Structure I
Amino acid sequence: MRPTVLAVLIALALPSVALAQTSNMHSSAAAAVVARAVGDPARQADVSNDGRRKITAVMTFAEVKPGQKVLELIPGSGYFTRVFSAVVGPQGHVYTVWPNEYAKEDADDVAGSSKLAADPHYANVSVLTQPANQLSSPEPVDLVFTSQNYHDYPDKFMGQVDPAVLNKQVFDALKPGGLWVIIDHVAPTGSGMADTDTLHRIDPAIVKKQVEAAGFVFDGESKALRNPADPHTIKVFDKSIRGHTDQFIYRFRKPVAK
């Protein structure tokens, strides 16, 4: 091979090598941020659940970064809230949303969210209460996240929120390029929303169809919480499966306007 030809080939390859190196650097930096957040001593009480809930994998998949704004729907005990707070840091913010209808059923966790937000260590956390069918954000956010609660919105106690309404409101709350990440319990294939109020499960296929209908682009799936031993036909609260249900994690992206 002539020296000049070799030089040209090397020159052509250099941008790809540099891009790969940059990507690896960004991945390493993101992993370090998540690791520090998960290792925050303030969340010591949560550590016993980290292996089961795959917190590092979930945060990495959600692509949350320092300085971002996060809208977390129905935060429960605040397990994810505490990590989001540590990842986004003082330049970011976490808005936890309690639909009024759900709050009536879970007063203890709502009080827990308020207590968390009042703690100076979590000064970047705010609690929002609003009607289930009127989701809104104080500002455009980078990520909307919900774990094990997407299936609740169409149920009677929540006012039977139309998924099309919820997903459109999530779409409007996000910045262009922002992410909508959903974790939920898997229902039998083809069951649609038939089990949302009975088994507290939902068919992943119907979730994907509903979210894409709102204008989102499917951006990936994590299998970190999948459990093939789950029969999908029992309540998620059944002692034989509670805490170990088969769960899907879907990520959708709001397109960037051209």
Structure II
Amino acid sequence: MKLHEYIAKAIPLPKLYLTSFCKGHQNRELLDNVETYCMFLGYQRSGHTLIGALLNAHPDIVMAHQLGTLKYILAGFSKRQIYSLILENATAFTERGSTSGGRYSYQIPNQWQGKFRRLKIIGDKEGDGVTRRLMARPWLLPRLWKTIKGNIKVLHVVRNPYDNISTISKRMDMGLEESIKFYFSLCRTVADVRKKINAADLFDIRHEAFIDDPKELLRQMCAFLGVDAPDDYLNDCADIVFKSPHKTRHDAPWNDGLIAGVEERMSQFPFLEGYSYTD
């Protein structure tokens, strides 16, 4: 069970509203001085967890692990309440060993996971969850802007669609055709959301490029968010990044028709340009 699902089941929403209100008020000076809220946008199994964990290791950034911020926006939580929940979530994820599904550890030795030097950036690593919620309720985006009332930056993480679709098929126990439809429904939502975001507030990250040069891409992300990127931080983060992306497309029963169909549908989305089954 994911952390945000556990919290939702263990603590009724009205009680969580009350406790987060109290903690938000207690920490109001800290939370009111946060400069930027960072939101992820994207697709399941694209590498969000890795990037979120690396950002959470920065001394001036706290990043929740799949809190589900839009759920609390829908429920009418305030910015202070949401930021308070993010701090609790990030601490709990660190205390659990920074693992996701027990398959991989995202702990970065010597860095700042679970703590911070100066809290400048706060966010929630939940790319596909954000996309699915905005697909169902697109009006949540302006409500998020109204609630945060400040600087919002968006990280859009994309991966080779054939790998993404293959992993979705495996993890969600769906056939490839159904997974293709699901994946491109997310793409359509992402394309719609992108039209509503200022280009200066959106940063595109290709999973494969990040794996190829994590220090450079992480340096660029930090600059985008408005924080520095110390060498020790970049080096420690790069040490936990796997050396090459796993091409899960080779584990799935693709055929020529499905491959061609995905290639045709990719052409509708400029942010997928350059991807192919054979690269």
Structure III
Amino acid sequence: MHIDLTGRTALVTGSTQGIGAAIATELARAGARVGISGRTEERVHGAIGRIRGAVPDADLVPVAADVTTADGARQVADAVPRVDILVNNLGIFGPADPLDITDDEWRRYFEVNVLAAVRLIRQYLPGMTERGWGRIQNIASDSAVVIPAEMIHYGMSKTALLAVTRGFAKQAAGSGVTVNSVIAGPTHTGGVEDFVYELVDRNLPWDEAQRTFMREHRPQSLLQRLIEPEEIAHMVVYLASDQASATTGGALRVDGGYVDSILP
């Protein structure tokens, strides 16, 4: 399948590293103009350099702003006033004893993982609807469905994001705009490497640490390995295309079979 996103403008939050950087790279490879979003100019321009190393002719727009705040969302709108493809990828995660999670920490997870996405959807959905075409994707997690005991606050936020997706898909009904979630399974990123080593012996070589983590903490995985960020990005690029025009309101899994369900 050949996917051509030439003429489309995308914005990927949290795109300076990990899954977000992979998504931005693959959207650029498909021909989209891509807003690279991060908190600082240094991180944004570093990511742009790396993406151009993979896609030399990439059309990239630097977007240095804190999208978890209303002021930051307005700065994003100034940098990229028109967006055809919005990918809300930014998120935070980390293990914590459920009984020790403070009210402020519960609020922080909701602010970053849910409300930041809602603000940008409110900001860009009207323009997409007016033009009769748009793609909104919220990067969720298997933790939205299989709530991990060590990350209840994170799972809660990703479950909420599934509800946000379904609700805004109804708001966009009949407009030519699709709204979907991508449920990412355990994925190999720098942050996840740190997380893995919080749960297994830090003295283990990475390959052995990864296998131990999957065996002891994610035994449901049918893939039996961590997913590579590019594998998540491929689903995002497809959902951003004209070929995915009949897919909306969904929660599509790129989870390596981790979630024990026959739906969707």
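Comparing mean count of other Cβ atoms within 10 Å over residues 38-45 across I, II, III, which structure shows the greatest value?
Details: I: 12.9; II: 24.5; III: 16.4.
Max of mean count of other Cβ atoms within 10 Å over residues 38-45: II.
For relative contact order in percent (Cα under 8 Å, 6 or more apart), which structure out of I, II, III has the highest calculated value?
Values: I: 15; II: 23; III: 19.
With respect to relative contact order in percent (Cα under 8 Å, 6 or more apart), the highest-scoring structure among I, II, III is II.
Of the structures labelled I, II, III, which one yields 25, 23, 14 when semi-axes √(5λ) of the Cα gyration tensor in Å, for residues 94-213 alone is computed from its coordinates?
Details: I: 25, 18, 12; II: 25, 23, 14; III: 33, 17, 11.
That value comes from structure II.
Compute distance in nm of label points 7 Å out along Cα→Cβ at positions 166 and 198 for each of I, II, III and report the one that scores greatest.
Working: I: 1.9; II: 4.0; III: 2.9.
Answer by largest value of distance in nm of label points 7 Å out along Cα→Cβ at positions 166 and 198: II.
Bear in mind that the values in this text are calculations on the coordinates, not laboratory data. Computed from a predicted model, the values in this text were never measured in an experiment. Cβ atoms are built from the backbone, for glycine too; each structure is taken alone.
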